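**Student:** Some structures are shown below for you to check.
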Structure I
Amino acid sequence: MRVGEVSRKTQETDIYVKVNLDALGRAEVETGFAFLDHMLKSLATHSLIDIIAKAKGDLRHHVTEDVSICLGEALLKALKDASGIRRFGYAIVPMDGSLAFAAVDLSKRPYARIDLKLVGKKIEDTPCEDIYHFLETLASSLQANIHIWVQYGSNDHHKVEAAFKALALSLRQAISIDPRRSGVPSAKGVI
């Protein structure tokens with residue numbers, strides 16, 4: 001089984017994340033922030049990655065950032081040397097009046113390009129800048145190339161939810177085992 005587990009305890013936060021890549025998409029998420037929990041549950045459900053995330057901290061920003069760090073590191077641990085995976089994934093997801101695209105390369109070359117076209121400053125209990133920061137931090141800690149963009153939408157909640165679902169489907173595709181692949185998916189022989 002491809003499982004990764006990470007704990008991170010600082011003077012600001014106490015975080016525990018565990019993922020199982022070969023699972024059913026169950027989520028046990030308790031970050032203390034409703035919208036972050038909602039997005040993590042959506043990510044688990046649509047990626048079919050089981051995610052356990054328990055977090056406590058002083059500030060929403062610190063919790064959001066450190067959960068993202070731990071999630072990326074746990075996913076990276078679970079992938080091990082990336083043998084047999086498809087490596088690339090992409091998806092288009094409609095969410096009511098919104099349309100989001102995501103593309104992922106599990107290349108160990110971190111890069112994020114995120115364009116959610118948000119117009120408000122906050123969604124539910126979460127500042128919009130923290131949503132961007134979560135996704136950028138995930139790309140860095142997972143050492144992945146992640147591109148997410150919203151084509152259009154009139155509701156910020158639906159734009160972000162469509163983006164997380166597109167990311168989830170992209171990850172699901174990228175981490176899946178390719179039955180025709182032996183070794184790592186790179187002409188270099190290493191990712």
Structure II
Amino acid sequence: MKLLRSEKGITLVIVLILSLIALATIAGLIFMVTTGTQLSGLQKRYKTALEAGMGGADVTLQVISAKGDPNIPGLSNFDIPAEDVGGTDCLNSKLNNATNVWPAECDNTMTIDPSNQSTYDVTFELGINPVWNVYSKIVDTVEGNSSADLGLVKTGVVSAGTGEVPVVSIPYLYTLEVYSENQNNPSERAQLSILYQY
């Protein structure tokens with residue numbers, strides 16, 4: 001009988017092909033695990049920045065409710081640069097007037113630049129480790145007729161109904177921008193847009 005071909009070395013070729021497939025599978029798994037870890041870290045850092053921004057929004061809402069400085073204990077480096085923008089009290093104008101009657105010095109763009117003090121109204125620090133710088137501003141005000149709740153000043157719980165016509169409360173609407181960034185790593189940041197009714 002005559003040999004038509006030699007099968008020497010076929011085992012080596014099969015082992016090399018299987019090794020290549022196993023190597024590709026292991027490399028794919030390592031890539032997926034590494035990418036998943038990186039995405040989890042990015043998501044955790046963003047979520048932390050978002051939480052700092054929400055805390056900053058709460059402080060800003062307290063500033064609006066107090067119509068200025070709320071005297072919140074525990075805040076460090078609390079500053080309201082909008083109280084003096086070229087000699088104009090922009091915070092007071094933004095809190096009490098519609099956007100179309102704000103002075104020209106008062107910024108109503110949605111952009112917040114931490115290096116430019118005229119692009120935000122209030123700034124402060126939150127947290128201990130890490131420390132978050134929070135910047136916020138009012139970008140739009142729709143004027144209403146409501147003000148801070150004074151409690152039961154004029155009438156009691158039950159109204160007599162003797163011809164009194166109650167005034168329908170129309171709240172102020174404020175559009176806010178809040179920007180938070182990690183003091184040690186400014187790439188960790190978040191920005192919120194909020195519509196607040198007061």
Structure III
Amino acid sequence: MNDLTEKSTDVKRVFTGRALTIDSVSIEMPNGRKSTREIVRHRGAAVILGQRPDGKFVLVRQYRKSIEQTLLEMVAGGLEEGEAPEACARREMEEESGYRVLSLEPIAVTVPCPGYSEERHYHYYAKIAQEPMEQRPDFDENLEPVIMSAEEINAAIDSGQIIDGKSITIWLLWQRQHFRLR
């Protein structure tokens with residue numbers, strides 16, 4: 001097996017924002033060719049599939065400016081500086097949906113866009129309380145909880161109502177784990 005590792009020869013920070021930064025990285029490939037990679041630097045995010053005792057799942061509807069569309073998504077949010085993914089998962093579920101996490105199980109870690117981003121998604125299955133408390137979204141979040149059955153989630157994916165990659169990923173991973181255990 002060949003070593004495909006690219007050696008970084010120079011890094012220039014081209015953008016620094018609130019949620020991410022972008023670096024332009026000069027690289028040398030194993031065969032000696034030189035090129036440039038633009039890399040989005042992101043702390044990562046927790047993605048949570050929350051299920052109430054009645055078997056229903058809690059998702060959120062949220063407007064996404066980047067695609068000018070309101071999406072139906074699993075609860076998710078970015079890790080704060082130094083925050084553990086599990087702590088982020090608990091915090092985001094309570095902030096975005098109002099539901100308290102009773103237990104949390106890791107599902108997987110995925111890399112959604114490795115061609116240009118180092119971001120990792122930490123996927124969790126959460127057993128949550130039956131009734132919500134008050135939502136506490138971030139000051140710049142505009143979202144609403146949506147309660148759905150497994151059948152409704154499958155139908156929403158099949159119909160294109162759910163198009164968010166992290167939501168489809170966690171749903172498929174959870175179904176594989178859940179049904180393998182039975």
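**Student:** Comparing mean projected area of the Cα convex hull in nm² across I, II, III, which structure shows the greatest value?
**Tutor:** If we compare mean projected area of the Cα convex hull in nm² over I, II, III, the biggest value is for II.
**Student:** Tell me which structure, out of I, II, III, gives 0.8 once distance in nm of label points 7 Å out along Cα→Cβ at positions 58 and 74 is calculated.
**Tutor:** II
**Student:** Another question, if that's okay. For distance in nm of label points 7 Å out along Cα→Cβ at positions 10 and 82, find whichever of I, II, III sits highest and give me its label.
**Tutor:** That would be structure II.
Readers should treat all values here as calculations from the given coordinates under stated rules, not as data from a laboratory. These numbers come from a predicted model, not from an experiment. Cβ atoms are built from the backbone, for glycine too; each structure is taken alone.
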